[in-house]
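These are the structures, in structure tokens.
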Structure P
Amino acid sequence: MTQAPSALSRRNLFKATALGAGVIAAPQILVRAAQAEAPMAAVLPAAFKRFSLGEFEITVLSDGHRVVENPHGIFGMNTSQDDVEALLTDSYLPVDKMQFTFAPTLVNTGAELILFDTGNGEGGRPGGVGQTLANLKASGYTPEQVSIVVLTHMHGDHIGGLMEGGAPTFPNARYIAGQAEYDFWSSEDRIGTPAENGHKNMVGKVVPLADKMSFIADGESVTGGVTAMAAFGHTPGHMIYRLESGGRNLILTADTANHFLLSLARPDWEVRFDMDKSAAAATRKSVFDMIATDRLAFVGYHMPFPSVGFVEKMDGGYRYIPETYQLDL
């Protein structure tokens with residue numbers, strides 16, 4: 001009869017097993033350590049979001065993001081720093097800095113490929129922005145395919161990508177903007193005013209394209225299903241756009257709201273970037289009342305990327321609801 005192993009022999013067996021396991025595991029640990037020493041991937045990933053709106057294909061492009069200090073220096077200029085910090089803290093956001101994102105939008109109607117705004121351009125790349133062109137290419141399009149560029153307004157983060165290496169970035173495109181916006185920024189009356197740098201940027205980026213520029217007014221169409229809406233205040237001729245296809249609607253709100261919390265939860269708070277602050281606040285409430293009441297999706301140029309969402313009315317302002325899969329179904 002075979003005897004059961006003694007307690008001693010069982011202990012020896014356990015030691016041998018443990019030793020063997022250690023020999024086997026050691027190379028795996030070394031492999032993991034070697035893998036952990038891989039250099040960090042510092043290159044920005046391609047970033048775009050694509051979805052359908054009826055017969056239209058919408059591609060939201062990331063131009064990158066920028067961190068800025070002191071939120072109260074930009075938002076809530078007519079309220080206290082304590083009020084701004086309290087709202088940020090309640091929403092788990094830091095009070096000393098914030099992130100700005102930028103989201104030009106590409107709309108393929110089947111007949112036209114329309115780019116709404118162009119990002120910061122090559123001048124912004126050292127600071128981590130200016131990625132629109134790269135992400136347009138990553139999304140499967142080329143700049144030569146863009147047939148229309150629509151400029152919602154003439155701030156540098158919207159027109160900066162019009163030129164690349166001194167030549168038009170979108171060589172086959174025609175350009176559309178609001179007449180009031182073009183006239184304001186192109187005028188030499190801006191020289192010697194706080195708008196002088198904006199005028200210089202306009203002269204360098206937009207004026208060279210004037211022979212391919214046409215102007216649009218409130219209620220007029222870029223093409224079938226793409227309608228301009230006046231949304232003045234942020235700038236003198238700031239425009240937004242309504243997209244309609246197959247019974248579905250989407251609003252491109254541009255800079256009507258510059259932050260998903262500070263501009264939407266408190267639409268009356270003044271924003272440093274708004275040129276006519278009272279008009280901008282009135283426009284903000286009018287536009288987002290419409291979006292909330294009609295339960296419309298919108299793309300906000302400075303909403304957290306991918307910058308698509310909804311709002312609901314709440315406490316005198318609006319709660320931002322990021323889009324998840326609503327537009328994919």
Structure Q
Amino acid sequence: MNGTAVYIVIPNYNGQIHLKDCFDSLLRQTFSDFKVLLIDNNSSDESISFTTKGYPQVETIRMSYNTGFAKAVNAGIKRALEDDRCNYVILLNNDTDCDARFVEEMVKSVSENDAGSGACKMLNFTDRTVIDDAGDFIKRRGSPYARGFGEKDIKQYDNEEFIFGACAGAAIYRTEVFEKAGYFDDDFFAYYEDVDFSFRLQLMGYKCFYNPKAVCYHKRGATTAASAGFQTYYCEKNLVALRIKNYPSGMYLLSIPFFFIVRLKRYLNFLFHHSPSIFASAVKGYFKGLSELPLSFKKRQEIMKNVKVSDDYIKNILR
């Protein structure tokens with residue numbers, strides 16, 4: 001490949017403490033034909049000055065406010081697409097440490113397979129025998145999950161295979177998927193935006209390839225808001241939109257009772273085994289999602305115009 005074939009987009013918000021590990025791991029890569037973009041969400045720490053002084057080869061883009069994950073990575077993707085030499089975009093969390101062959105293996109995931117995106121094996125940064133994410137999936141009844149999270153890595157996910165989707169904390173995409181499918185949903189802000197995007201790609205016929213030889217180590221949750229209520233709010237809000245936007249009509253209607261039962265069980269768990277504030281965040285997020293139904297249905301109309309696979313195909317890729 002000639003020129004800069006890969007752009008690595010790293011969103012950042014007050015993550016200076018993590019950047020050295022991340023940047024240094026990229027300097028050790030066996031594949032060198034890439035450019036790094038740091039998309040800073042108006043950090044109040046020294047992330048920008050630390051990067052420009054210590055890693056001048058990294059291009060920085062500073063957002064005017066904390067836009068969340070989705071809008072930040074979209075800004076980076078759009079910058080990458082300005083370069084007609086760019087064939088692939090890797091999204092990478094700032095709290096990751098990449099194996100030396102990470103970029104090389106990620107590129108192989110999509111270049112050697114009929115895939116629009118690629119997923120890696122993410123391991124826990126502190127205990128590297130524990131899996132963080134071995135691909136993202138959705139249960140048939142609507143619950144997204146990170147495969148293998150918290151499990152000991154005993155090579156149970158060491159088979160190369162096509163899966164539902166990639167965790168955007170460490171994922172690769174062909175540039176054409178953004179040109180044809182659009183970008184991450186800005187309205188998600190954070191959480192499930194990658195699952196939503198993976199669903200859209202699957203509907204359009206773009207597969208995701210999981211390559212366990214591509215390895216990175218992740219400090220899960222290190223750069224998100226400290227409040228558990230923040231995550232719960234956005235997960236519940238975004239789950240409403242994810243389902244409305246992407247589920248085939250027949251599957252959605254049949255799944256409504258299960259969606260209700262699973263949500264009820266989850267909320268009771270929040271109430272009795274966590275805290276009233278977490279329960280309140282969940283309910284608030286759910287009603288916020290309901291308030292955005294007109295917008296979600298509008299987005300659904302556009303997505304459904306480009307569906308290229310059967311309902312049976314979607315049923316088979318859901319767990």
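Listed values, structure above:
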item: Percent of Cα pairs over 35 Å apart from the coordinates reads 30; which among P, Q; result: P
item: If relative contact order in percent (Cα under 8 Å, 6 or more apart) is computed and equals 15, the structure in P, Q; result: P
item: Identity of the structure behind 18.4 (criterion: mean count of other Cβ atoms within 10 Å over residues 64-71, calculated), options P, Q; result: Q
item: Identity of the structure behind 50, 34, 30 (criterion: Cα extents along the principal axes in Å, for residues 72-183 alone, calculated), options P, Q; result: P
item: Identity of the structure behind -14000 (criterion: helix-only ellipticity at 222 nm (-39500 (n - 2.57) for each DSSP H run of 4 or more, over all residues; to 500), calculated), options P, Q; result: Q
item: Highest-scoring label, criterion being FRET efficiency 1/(1 + (r/R0)^6) of positions 176 and 232 (r between Cβ atoms, R0 = 41 Å, to 0.05), among P, Q; result: P
item: Read-out FRET efficiency 1/(1 + (r/R0)^6) of positions 48 and 136 (r between Cβ atoms, R0 = 30 Å, to 0.05), computed value 0.45, structure in P, Q; result: Q
item: Entry that produces 18.9 once mean count of other Cβ atoms within 10 Å over residues 168-175 is calculated, selected from P, Q; result: P
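Taken together, the values in this text are just the output of simple stated rules run on the coordinates, not laboratory data. Keep in mind that this is a model prediction, so the values were computed, not measured. Cβ atoms are built from the backbone, for glycine too; each structure is taken alone.
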